[in-house]
1. Of the structures labelled I, II, III, which one yields 12.1, 36 when Rg and Dmax of the Cα atoms in Å, for residues 20-83 alone is computed from its coordinates?
2. If you work out mean count of other Cβ atoms within 10 Å over residues 28-35 for I, II, III, which one comes out largest?
3. Work out relative contact order in percent (Cα under 8 Å, 6 or more apart) for each of structures I, II, III, then name the structure with the largest result.
Structure I
Amino acid sequence: VYVLKRPYVDEFLQRMGEMFECVLFTASLSKYADPVTDLLDQCGIFRARLFRESCVFHQGCYVKDLSRLGRELHKTLILDNSPASYIFHPNNAVPVVSWFDDVDDAELLHLLPVFEELSKAENVYTHLDLLRGQ
C-alpha cells in the first residue's frame, strides 16, 4: 500500500492526540482503510478504528452516527470532508476541504488553532456556533 500524506498530517495527528481521544471513523472498507491507517498512524494516535460496517446506510450514503461512539455528544467532534457523512450530527462537524495532491496545502495547519480552542470547551456546540458566526 502506498500512501500520499496530506501536508502537516503528522503534526496535526500528533497534536490531536495530545488534546483529544481520537477515533478513526471512515466509510471505507476495513480491508483498505486498516493498512492505510497503519501507515498514517504509526504513533498510535487513534484509540479505535470504525469502518463502513459501523456506518448507517441512509439515503444512498454511509453516515457516521456519532451516537455509536458511546460518548457525550456535546463533547464530540467530527472532522470530515463530506457533509453527507455527518448528516445525523451536523452541529458536531468541523468541515475540512478535500485533498488530493496539493503539496502546498496548509488546511490542517490552519485548523490547529480551531481545535486548540475546541479542546477547552465544555460544550462544543457553543464554540462551533461562534466559529460559524451563529
Structure II
Amino acid sequence: MSKHETWRTRLYWEQVGGLLIEEFIVVKGNKNQGKRALDGLIVLNEEKAIHNGNTYDIKGKDVIVIQTKAHRIGMYLLGQAYFSKLLIEKLQPRSVKSVAICGNNDAIMAKLAEAHGVEIVVIGDDQKPEND
C-alpha cells in the first residue's frame, strides 16, 4: 500500500475494530497465476490489533475486505473490491463485506457499487491524522 492508502485503511479500521491484516494474500502466485493481495482484511470479533503477517485462517469468520485508493472511485477500484470479495469467499469465511475506500465518490460508480454489494467509504485528505 502507498502512503496515501495506508492511513485511510487504518482510519476505517479504527472505527470498525477487529484484527487488521494489511496486504492480505488472497491468491498465492505461481507460474500460472499472479499473486493477489488485498489492501486490508478485517477479521471481526477478534482483538483489536494489526496482525504481524499477511496470511490468516478466516474459515468460519466474519470479515471485511478492503481495497483503498486515494482518489475518486472508478472502475479499477470498484472492480478490485467486487472481485476481492469473490476471491475471499473461496477461503470459506462465515460472512464477507466488501469496502472500497476512496478520496472522493462518483455518482455513477456509487450506483454500480450498491447494485453489486460493495460499500463505498469516502475518506478525504482533510481527514488525515496529523501524525501520519
Structure III
Amino acid sequence: MESEANVLGGELAPCGTDPMTGAMRDGYCYPLQRDPGRHEICAVMTEEFLQYSKGQGNDLVTPRPDLDFPGLEPGNRWCVCVPRWMEAELADRAPPVVLEATSEDVLEDISRSTLEAHEHDGGETQSAASNGHSN
C-alpha cells in the first residue's frame, strides 16, 4: 500500500487486525480501483448497524469461511462501504467512525463535519469489547 491520507489530513492509520479488515485484508481502509464497494470508512461495529446491514442484505454477523470472513460483533473495527454508511446515517444507524483510519477519499461524498459528528470516542483500542461487554 502506498502512503494514504486520512480524513484529518494525516497518514492513514490501520483500522483493525482482529479480525483483519480492508478490501485487501491488510488492516487498512483505502480506495482501490478494483473495490467498487469502496470499503474506505473505518467504523466500530454496533448491534444497531449490524442488524441494519443484515436487513439491507449484507449479513456481517454470520461467519463465511469460504470468503475468509469470521463474522463481526459489536466492538469490532471494520472497513465499511461508503454507500452503506451513508444509507445507515440517513436511517440513524451509522456506526462510529475512526477518523484516523478513514480514507480522505470519503470526503468526496461525506462532509468532515458529518464524520466528526459520528467520531468514535474510544481512543486507539482495537475493540470496544474490552469496556465491560461480555458475550
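Quick note: the coordinates plus some simple rules give every number you see, no bench work behind them. Quantities reported herein were computed from a predicted structural model and do not represent experimental measurements. Cβ atoms are built from the backbone, for glycine too; each structure is taken alone.
1. I
2. Max of mean count of other Cβ atoms within 10 Å over residues 28-35: III.
3. III
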